[in-house]
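Take a look at the structures listed below.
Each value in this text was obtained by applying a stated rule to the coordinates, not by laboratory testing. Keep in mind it's a predicted model, so treat the numbers as computed, not measured. Cβ atoms are built from the backbone, for glycine too; each structure is taken alone.
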Structure I
Amino acid sequence: MGKAWINGTEVSEGEAVAEAARLIGESRLPLVTGLGTDVAGVKAALALARRAGGVIDHAASDILYRNVEVLRSAGMFVAAPAEMRRRADRFLVVGAEVATLSPALLAFVLGGEGMAGGEGGSSGRKLVWLGGASDETLPATQIATETIACAGPDLPQAVGMIRAALAGRRFGAGPIDAATASSVAALLAEARFACIIWSAASLDALGVEMLSGLVADLNLTTRASSLPLGGAGQAFGAAQIATAVSGFPLRSRFADGVALHDPWAYDGRRLIASGECDLVVHVDALAGGHAPVDAGGLPVIAIAGAGASFAATPAVAFEVGLAGRDHAGALYDDIAATFVPVDAPMGGPAGSAAAILSAIAAALGDASAKRAA
């Protein structure tokens, strides 16, 4: 069993579970967030939010939802990484954060050697990095690469210029010069299969919509698809699990066991900032780093790995094992584009986030039954 604390004082896990259930039971609107955990942990978090009548959202959903909004409103061409590794011969990478958000995915897609290296042959593959930063680098590759400087806020306008050049329309001055926009448009137009990769961390929803539109434009004359990167901390995986369980990709509130979805009203960051929620249940149990939480002075029930830090002492804290390091589980894999099982190379005495969340939900149910009796 892992360690547990109430207001910084170490207690038994059972005492901490009971206190967490009490706080949730007395809460007007609890927010279950963070969601840095495996499939079992996300399902347990959803079950707790359902029982508590609370809101569930991922800590990185602000980035994730830039892709989700466009996908739901306008549709989007999205490819499997393995397909782009094998078929794509022209790449447009957009945003500086792409290099750090998922370097393994980029290395896989751009590697391509031995898997046909694009239908045009490995020697003919070309890549343009729009908005690439001088202090960031893409994975080592044999692909001919050109980096075009462009500040993050200017990326949507730059993509708009490329779309205009592709369509043969006139356009005015912008963040990149006209010759550059025309050159990128020509490179994409000559593709046998174009692949556009972007990080939503570099863009707003309008920028994502502009890139999705560029992919659609290319598909009028050739083949093209995209690899949109969302938030870190298993955000995309959590959204998929939430959709399977509740019918909605997070940002939902449960009332009488039914999920009510509103991307604005149930945005976790907004709820904290506005004070509409009065308790935060924060789950941070993934190997490879800790997701900070700014609870805005609200009481926090923290379910996290050893070493997690908080701006203020949590009302209740549980030390749990990390998925993929201390215990086995299933995680979303960017390269496989699906959920994959992960082993526990280290192992450890601490329990899982799923076990703690389930214990709190059970205690909350027991307390409700006693009050009803």
Structure II
Amino acid sequence: MQSLDGLDDHLILETRQNCALVLTDWGRFDEALELLHQIRDARKKSLGEDHPSTLTTIHTIAKIYENQSKYEEALDLHKSVLEFQQKRLGKNHHSTLDTMDSIASVVLREQGRYKETLKWCTEARQGLVKELGVDHPFTLASTFCIASIFELQGKYEEAVELYQQVLEIDKATSGIDHHPSTLMAVQGTADVLEQQGQHDEALRRYQRVKNSLEERLGKDHPETLIIVFRIGAVWEGKRNYDEALKFFQQAMDEYQKILGDNHPWTHRARCGLSGVFVKMGGCDEAAQIHSDALRGLETILGSEHRETLTAMHNMAVILEKQGRYTDASDLYQRAATGREKVLGKWCRETWYSRIGVWKIVP
């Protein structure tokens, strides 16, 4: 790409940043980052590192790192933006509060730090309600963050109440059924319905989101593929394993094509496939697929990330079914220890892994 050294024309930089956003929407993250790094350097040189335009570019780079599951890099950038915003704009400015919400809603949540996330989200939402009102998009995003944390904690009634609140406010203000915030809320309620075993209603809502995303972003966009993956999980819950395999395979093939073989979402799709193979009696095939996914998740996310620990527990289940009891017990123990550290001693996921150990111990 053309160098931007010495380039300080605001309009050209804005146009190039818009191009980077389009590349991001297409899932071409590396190309977007290359362009955004050039824009950031040009803006630092011409405007200063604490200028709002420079901070916007850094914030955008951090968002792409989140999409790539580079959470530590994203967290460092968000915190640097937050520090400048607090000094320049004040702690209660909506831009500062939105950055606080970004730190909470994606980075900390993806690292499994739920108590810390809830604190940040709640603090940000209180400030945003006061500054912008309850129906502003920034406030709705913060409300969605709190709902998703409740969902991850298994507090489904609280989660559905907040998702419904986002859905009703957003539809009333935007009047657009496929508005991004509306779709996020529909997906959130579908997630909860799936967890509660209401598979048909969850499937209906996921399909609605999928149709809208395909129209807006395309069939092979990462956000669309997340819903393809979710639909596969619903079919698995309905014990229609052929349909589940079809959707998981579609998600994995597309993720490999656009995100690469070693991206978290590619590994998530592998985990989905292996889970279905286990239920169909194909433990040997499942073990190979799941082992690859677990190694990848440990490398990318770390051994104490909640998702890695889930993959670890499920790998132990597969090993147990294969009769490899010593290996299974060791992996259950690792999962239990990690879950206790990350999620707490009394979390049900911790207990599932503890029970796995107790089942095998002679």
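For distance in nm of label points 7 Å out along Cα→Cβ at positions 99 and 219, which of the structures I, II scores highest? Checked I, II; max of distance in nm of label points 7 Å out along Cα→Cβ at positions 99 and 219 sits with II.
For Cα Rg over 2.2 N^0.38 Å, find whichever of I, II sits highest and give me its label. Top value of Cα Rg over 2.2 N^0.38 Å, among I, II, belongs to structure I.
Looking at structures I, II, which one was helix-only ellipticity at 222 nm (-39500 (n - 2.57) for each DSSP H run of 4 or more, over all residues; to 500) calculated from, given that it came out as -11500? Answer for the origin of the read-out: I.
If distance in nm of label points 7 Å out along Cα→Cβ at positions 195 and 227 is computed to be 2.1, which of I, II is the source? This value belongs to structure II.
Identify which of structures I, II gives the largest calculated value of mean count of other Cβ atoms within 10 Å over residues 251-258.
Numbers: I: 16.5; II: 20.1.
Evaluating mean count of other Cβ atoms within 10 Å over residues 251-258 on every structure, the highest lands on II.
Comparing relative contact order in percent (Cα under 8 Å, 6 or more apart) across structures I, II, the highest figure is found for I.
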